[in-house]
Structure 1
Amino acid sequence: MTQEAMKEGRQTVVITGASRGIGHATARCFLDRGWRIITCSRDETPEACKRDPNWTCHIPTDLGDSASVQNLIEEANRVIGDGPLHALVNNAGMSPKSPVKERLGCLNGDIEAWREVFDLNFFAPLELSRGFAAALHRGKGAIVNVTSIAGHSIHPFAGSAYAISKAALSALTRELANELAALDVRVNAVAPGEIETDMIEPEYEVLIPRIPLERMGTPDDVARSIYYLCSEDSSYVTGSELWVTGGQHLF
């Protein structure tokens, strides 16, 4: 993909954690609407995606490693060149469990595991927001951070490190929205509830009675909300966190 092709007027988005779950559904959502996408994950690009002409490039990245994050920023900015970036979706995240899959609280688990969670769930979005700020300014673009219902109240299965990192990401969304407004960049978040992804275990079924819409969400439910916050339909929305919980956050 040449820099000239990037300037043809079609919009461009960077999406992290795009190989599965919410990230993959988000990538497909943007592709279906004609956007060019730049993705990253620990995995290589699936063959089906390589055949899609709109899939600009995929950059294998360990978002828990700062050097790898900086390489992603450099490679993606090289692809973008002096053209605009219209959206950054900070989706990648991790929620570690103990070997017996118990919730890790504040008093159990390795402190180093907490640092790994914060490196991926908090510091990577901060570094990427900084690294793409200039390109987003050129595109008068938007950042969407994927937070969580667990960042706002005690969750029976999500561990403390995950919950607190997502609460910090919510606060980062607010601060970035304030600072990047001067660059014509909007910053918002989506806070999913129980979504049917690989992170969901069978025990999550007991939470369905607490969801007013009486079902778990799908990755597509979240992807469409992310797209809305990146689109012109939300051009006067910044500093907001959109609940994608089926109403579960009401209780």
Structure 2
Amino acid sequence: MSHHIVEFKDVYFHYPDGTEALKGVSFRILHGESVGIAGANGAGKTTLLMNLNGQLIPTNGVASIGEVPLSKKTRQEVRKKVGLVFQRPNDQLFMPTVYEDVAFGPINLGLSEEVVDERVKHALETVGCLHLSHRPPHRLSEGQKTAVAIATVMAMNPDILVMDEPASNLDPKARRQLINLLKGFRHTKIIASHDLDLVLDVCERCIIIQDGKVVADGPAEDILLNEAILRDNNLELPLSRQKRG
């Protein structure tokens, strides 16, 4: 399924103020892979994710989704394939009800009312939030908001699910529900997170970014249990693997 393949070839990105956030990033992610993106604050993780679905366009190099190189012309086509869940659900939830939020994307695809309704109900059922359909998003818990934000993306039927810090601000129960939810998705998943236990639970592969460059890429266990690699990148062993004093 070549249309699911994600590939960065020597990708650079700098912001208008001159900050160079990505410096020659290269990797290839195949259909069905679950990949964690880790690194210290300011390493370039969020910028990388935003270059995956056209929120940002590489300054140099090529970011491709399937056989489609990302550009201003192909941005909309790429966004149909890549669903991005932002770090703060409130950035994604803006309609009066949960149902309307999840329906927003499919409606803008020009789908019929019947198909929109089918997609909304299926997406909300998938994340365990169908009973919240008529609730205002601002009345939800943080865990519920995260689940609904995922549903807004799932309703678009993306090939690739991209998430930025999905477990931030979640209590332990909501975090475990999120992990179980992600484990059940058969999509290609790319997840940036400081929660290395979540990455270890959900992803079989991990890429570490430092100062806008890939400095490690391999099986998640090999990367996230290597104390030297973690120390060099201002990271610590996943809490579940730390020795209790």
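A few comments on the model shown:
- Structure with the greatest value (metric relative contact order in percent (Cα under 8 Å, 6 or more apart), set 1, 2): 2
- Computed 0.45 for FRET efficiency 1/(1 + (r/R0)^6) of positions 118 and 206 (r between Cβ atoms, R0 = 35 Å, to 0.05) - originating structure among 1, 2: 2
- Entry that produces 16.3 once Kirkwood radius over Cα pairs in Å, for residues 22-133 alone is calculated, selected from 1, 2: 2
- For 0.70 (FRET efficiency 1/(1 + (r/R0)^6) of positions 174 and 230 (r between Cβ atoms, R0 = 30 Å, to 0.05), calculated) the corresponding structure among 1, 2: 2
Here, each number is a calculation from the coordinates, and none is a lab measurement. Values in this document were obtained by computation on a predicted structure and should not be read as measured data. Cβ atoms are built from the backbone, for glycine too; each structure is taken alone.
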